[in-house]
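What follows is calculated from the coordinates using simple rules that are stated; it is not laboratory data. None of these values were measured; they are calculated from a predicted model. Cβ atoms are built from the backbone, for glycine too; each structure is taken alone.
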Structure P
């Protein structure tokens, strides 16, 4: 089992505090600012990680659903005994 805790990342460029990579994108980086470009890199990697985690979660959910369907189709386990004594009249 893998447990990830995503940390809230709030940073701003000292020169361009109004720059938001999610809204503005790389095209709004002024003068090739290194800090703004790094913020764009962090934002893009975060988006990529989020997509991969969502895909893994969907795949895991599908696998659980398929396993549940197989169990229902197979019926009860023949090794499972009953707790009640069947009385025939």
Structure Q
């Protein structure tokens, strides 16, 4: 199994959520390893943008794999911490 790394850019909000969901599902089906999502170019994440990530994590976990957000900026990281999702989406 080889991990797949994708890079997301821009604010992850309701405008990007649909495209992000589609991209994540394509990557999940095209690979057999974990999915690493590079968020180094993501300054903002809202609840609408969080849903595709949670959905992808659910799909991956049902396949004994995981989604891991990497290179998070402070604002998105803090939001995940406040929601108690930091370990769930960052791998620890």
Can you spot which of P, Q the value 18.1 was calculated from, given it is mean count of other Cβ atoms within 10 Å over residues 46-53? Q
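Out of P, Q, which one gives 26.4, 92 for Rg and Dmax of the Cα atoms in Å as computed from the coordinates? Don't skip to the answer; put the middle values down first.
On the way: P: 26.4, 92; Q: 11.9, 33.
Answer for the origin of the read-out: P.
For structures P, Q, which has the highest computed value of mean count of other Cβ atoms within 10 Å over residues 6-13? Show your work: numbers first, answer last.
Working: P: 9.1; Q: 16.0.
Between P, Q, the highest calculated value is found for Q.
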Can you tell which of P, Q yields 2.7 when distance in nm of label points 7 Å out along Cα→Cβ at positions 30 and 54 is derived from it? Q
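One of P, Q was used to calculate relative contact order in percent (Cα under 8 Å, 6 or more apart), giving 17; which? All intermediate terms of the calculation are to be shown ahead of the outcome.
On the way: P: 17; Q: 32.
Going through each structure in turn, the value belongs to P.
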